[in-house]
Structure I
Amino acid sequence: MAPCSEHLRLTVPRPSTPLRAAVVGARRRRQGTGEYVARELARQGCAVVAVVGTRPETVGEARAQLAERYGISCRGYTSLAELLDAEAVDLVAVCSPPEAHEEQVALAAERGCHVLCEKPFFWEAGLAEGSAAEVAARAERLVAACAERGRHLALNTQWPFTLDAFRRLHPEAYGPGRPVERFEMLLGPVAAGTRALVDSGSHFVSMLWALVGPGQFEELRLVRADRHGERQTLRARYRHAAGAVEASLRLERSPAPPRPAGYAINGRSVRRHVELPAYRLSFRAGEREVPLEDPLVASVQRFVRKVRAGEPPDREAIVAGQCQLHRLVAAGSLP
């Protein structure tokens, strides 16, 4: 979610031996987060020692951007395997396209690295038509590869970190005696159609998990407002241990920022406001407004904290999240 925001200057304790980090996909392209993940890793006291790009030209661009904008001096490679052969690395941030995630996460785990993976966990053409059991098994293997080596694995799903700001605007929306019964989300992905569901579905799933915990989608149905899939709404019931949430995800293709985004819980809504070029974030509800801390910052902070604490991956959240994303996209891919 986080373009460059120079107003975010964090003071963090610096460990005597910094974690050595590598970032796959550190050049900003369209909605890529790699540049900002590298920035936040450095601000959390990590040494960003290397980046991976697809070609020497893009690697050079990424290195130049990181050096000029954030003072990060690092080496560059055109494959993660090449990097891991040459560098001693403690953690890898996988910010490449989803089609590359599975192989790169597996390789980083095999080499004994902690992994922060951009959402979705993995995806490729045709996966929506594949077996749900196979999707679960693939996710389980990746989590196990990290856990068995004592390494942390996390997904960079940022929207749950906005819930504190939502509560400042709507403290009465949910809580003790007021369960979450409805959840509606609006996002503005760059892509349309099925690709929009792949890109945005993880946000929807992660918010439901944060609000009510593990669950499963029921009665998934997609309504497209146009034949190109540039405007579409997915509706579902999310069944969980304590009840069910009537949920909807509305997507409006938005090629250029600032993109529309917001959500509503039990009818209480917020919209994200982005002030450019400073990229200052806030939530608005009618005439009221509260500042919104960049959730990417919080996501990277939590990852680094858990790495330093030696915490294992949250197997249930990662595997179940991938399975529910698969169900969501499969439903949205039907003719």
Structure II
Amino acid sequence: MPPEKVEVFKSLEGWASREVLPLLKPVDQCWQPHDFVPDSALPTDEFTDRVAQLRERTAELPDEYFVVLVGDMITEDALPTYQTMLNTLDGVRDETGASQCPWAMWTRAWTAEENRHGDLLRTYLYLSGRVDMLMIERTVQYLIGAGMDPGTENNPYLGFVYTSFQERATFVSHGNTARLAKEGGDPVLARICGTIAADERRHENAYARIVEKLLEVDPTSAMVAIADMMRKKITMPAHLMYDGQDPKLFEHFSAVAQRLGVYTADDYADILEFLVGRWRLEKLEGLTAEGRRAQDFVCGLAPRIRRLQERAEERARMMGPHGARFSWIFNKEIKL
């Protein structure tokens, strides 16, 4: 990235300390996974009773629900990849591993807050007895080993557009798994997913606030970055998911999530429309010709995405029903 663009982020360090870091919560005010699962320090009989109650609650949840919950958990568990990705970005990376630069402080503390999500979902899934933990653990190891390439090119303009979109997507996904858990009769799991969703919403607010500031101080570069990421399409962080058996695992997981309404193509378009509105892109002024072209592209994109999705759904209907087996739920077949 050109030195003058790196300097933009250097000049915003004071702003980030005032406007971004306060969106983090002090550790002693954060929930922890221990708050939601049976306490292993309880007497054996009482602990066993609590686990039995958990299993009773999850017994009626359908297998297809566990496919999407496991997929969400695996996505959360690949957190080392996401911290690595943030630390590829010029001007904001953690240069020492313990830098006191506010961008680096945010990345470490964000990672620490996110770390609770996978830990909690993993523990709940383990205690439920409904899933094959060995295959889940293998999938996590494969995914972290594979990494990800979101197309951010070491560029924080692109990187923060990506994280703004992605945190909104995880907020939507966890919110929908919360709704389905409640409908399926597990209020504790509903509260877990809802609590994680609230974290994602707060993190989304931080990243969207950064892009908002970039649009203020460097509107054309920020607008072009938004268009760049949308042309590439926002790649989901677990797109290289693999369990050692199904080379199309992410595609199959995504199809189940789409069918259950956990995360859909409509959600993708909704998120784009939400961010266009939040960032007031249609009214953005002070752009160069390149910036105006980017503005026109982004502001007109959501309807095009919806039309393409309608055609894709029509093609899928013509193909008829089909399914896939998921190792995470003992190779049971699930309708896609």
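Where a number appears in this text, it was derived from the coordinates with a stated rule and is not lab data. This is a predicted model, so every value here is computed, not measured. Cβ atoms are built from the backbone, for glycine too; each structure is taken alone.
Looking across I, II, the calculation of Cα Rg over 2.2 N^0.38 Å that yields 1.04 traces back to II. Here FRET efficiency 1/(1 + (r/R0)^6) of positions 185 and 233 (r between Cβ atoms, R0 = 25 Å, to 0.05) was derived from just one of the structures I, II, and that gives 0.10; the source is II. When helix-only ellipticity at 222 nm (-39500 (n - 2.57) for each DSSP H run of 4 or more, over all residues; to 500) is computed for each of I, II, the one that comes out at -11500 is I.
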